[in-house]
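Alright, structures below, take your time with them.
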Structure I
Amino acid sequence: MEKLSSKHAMVAYLGSAVVLLTASALIAQDRMPGIPENQMTAAQQDAVEEFKRARDTTRFGGPFVPLLRSPEMLSRARNVGDYVRFNSVLPPRLSEFVILITARHWTQQYEWTAHAPIAERAGLRLEIINALSDGRRPDQMADDEATVYDFCMELLRTQGVSDLTYARAVSLFEENGIIDTIGIMGYYSMLAMVMNTARTPLADGVPPPLRAFPR
């Protein structure tokens, strides 16, 4: 009787493992994969070509793959992205820091994988990037970095900004910089929400760099 129970327990265990593996596979599934060109609508084809012209690239991927389901939304979002990514008043070191803060808030693996190397090349120290990845306040930040970090984290966590934090940010970046910072956060939050919903995958073989925060 004991052997039979052990056998039944093993069968139940294996069955549970299969269920968990199946559930894991479903969770990881890309909900909005690339649309073959011959299945695109005329509006979708136009949006892809406009994207490639505007970004001077032959590549089309990442968040823009799911966004293509609404080609008008894609084109309008890309237009905002062209400004906040490449033309904001923040220097690249700080604008990339804002992007990483936003990606970490949403635990957005694709966004982090794409922008962590760019941020480091722009001059953001690796120690800061690693601390942010761990969910810690980075040590020994420059004054402008600390101001950006505190502004973004306060806005994300409390849905507002205190007078003291606002005054610090305005003194360094002026009102234009405040709006541009919020614009970067808003744009990359939208992309993060799109990719988290669509379960946009990383490239094959790339491990997820971010651990999920406890809920």
Structure II
Amino acid sequence: MSYRINETFFSLQGEGARAGSVNVFVRFAGCNLQCTKDGPEGFDCDTEFTSGVDYEGDVLVEHCAELVPAGQALHDVGVIFTGGEPLLQLDEILLAGFKAFGFGELCVETNGTREIPPGIDWISCSPKTAEHALKLKDADELRYVRRAGMGIPRPSVSADYYYISPAFQADGHVLREDLDYCVKLVQHNPRWRLSVQQHKLWGVR
């Protein structure tokens, strides 16, 4: 079984409940949605995920292990499968391969429109389409991007953590009006927490 991968790298998770944890990121090529500022998601996608290289599953697992710094125990390193939409390709076989090799928590960042295969330890869902179109029913965390003037989310997915994030601009900065607006949303809706893409502020991938 081969998988088309856009990029892999070792870094810190910059968002949500697992922010600050060390992980290998596996970005799958391809997505089933097209995010635009004029669409329901309210922002342009800032990630290039159309290009890629094909990997056999066992080769991909070994390659990801080589990204981990020497002396770092694999069981302390998570794997974050992202995209694009990773669940267009990610399957139970690949997940079992990563787990058998000794990696720690296996996490997926999904838009919620695909079924979750067995073997995922942590589900981060960032819905980018109408709630009725989501196939996901439960997640560990939900993350919604908001620009000034957009309403509070009304999620159909149940989660342990609910996050609102201001939209980042193409050059990596956040508009003050978007940040201030998200702060007010959280202040008036205590179920929600504020999250920003901290890795961009840290200057890491």
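Please treat every number below as a calculation from the coordinates, not as lab data. Keep in mind that what you see is a predicted model, and the values were worked out from it rather than measured. Cβ atoms are built from the backbone, for glycine too; each structure is taken alone.
Computing relative contact order in percent (Cα under 8 Å, 6 or more apart) gives 19 for which of I, II?
II
Given structures I, II, which gives the highest value for FRET efficiency 1/(1 + (r/R0)^6) of positions 51 and 75 (r between Cβ atoms, R0 = 25 Å, to 0.05)?
Structure I comes out on top.
Taking helix-only ellipticity at 222 nm (-39500 (n - 2.57) for each DSSP H run of 4 or more, over all residues; to 500) from the coordinates of each of I, II, which one would give -23500?
I
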